[in-house]
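Please go over the structures that come below.
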Structure P
Amino acid sequence: MIAPVPSPCRQLCALDPATRICTGCGRTLDEIARWTSMHPAERQAVMDRLGAAT
């Protein structure tokens, strides 16, 4: 069984108009919109990308 992946949301939502990426959590607008319907593996891929960006 795949463990659930918690949202990276920090409740600091602000979308950068140029990149369309949230400056609070680093997700794209599409990733934010689809988060609840993503498979855990998709969520983990997003988290891996966010971790690599820091």
Structure Q
Amino acid sequence: MSAIADREVRERFFTNGVEALGTTPEQFAAFIRSEYAKWGKVVRAAGVKSE
């Protein structure tokens, strides 16, 4: 059983403002790639540097 299928886990997520979605590993990987590209542009434009 996946964690998302567990009622208690879904309730805890909801309480913390998290929307639990079940996706395939490929869909999740595509999402991470798109977020990395999107936020990478923001970080570079802002000139953010790690310490």
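We did not get these values from a lab; they are worked out from the coordinates using the rules stated. Bear in mind the structure is a predicted one, so any value in this text is a computation, not a measurement.
Given 13.5 as the derived value for Kirkwood radius over Cα pairs in Å, which of the supplied structures P, Q does it correspond to?
The read-out comes from structure Q.
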Exercise for the section: Taking -11000 as the value of helix-only ellipticity at 222 nm (-39500 (n - 2.57) for each DSSP H run of 4 or more, over all residues; to 500) derived from one of the structures shown (P, Q), identify that structure. Expected result: P
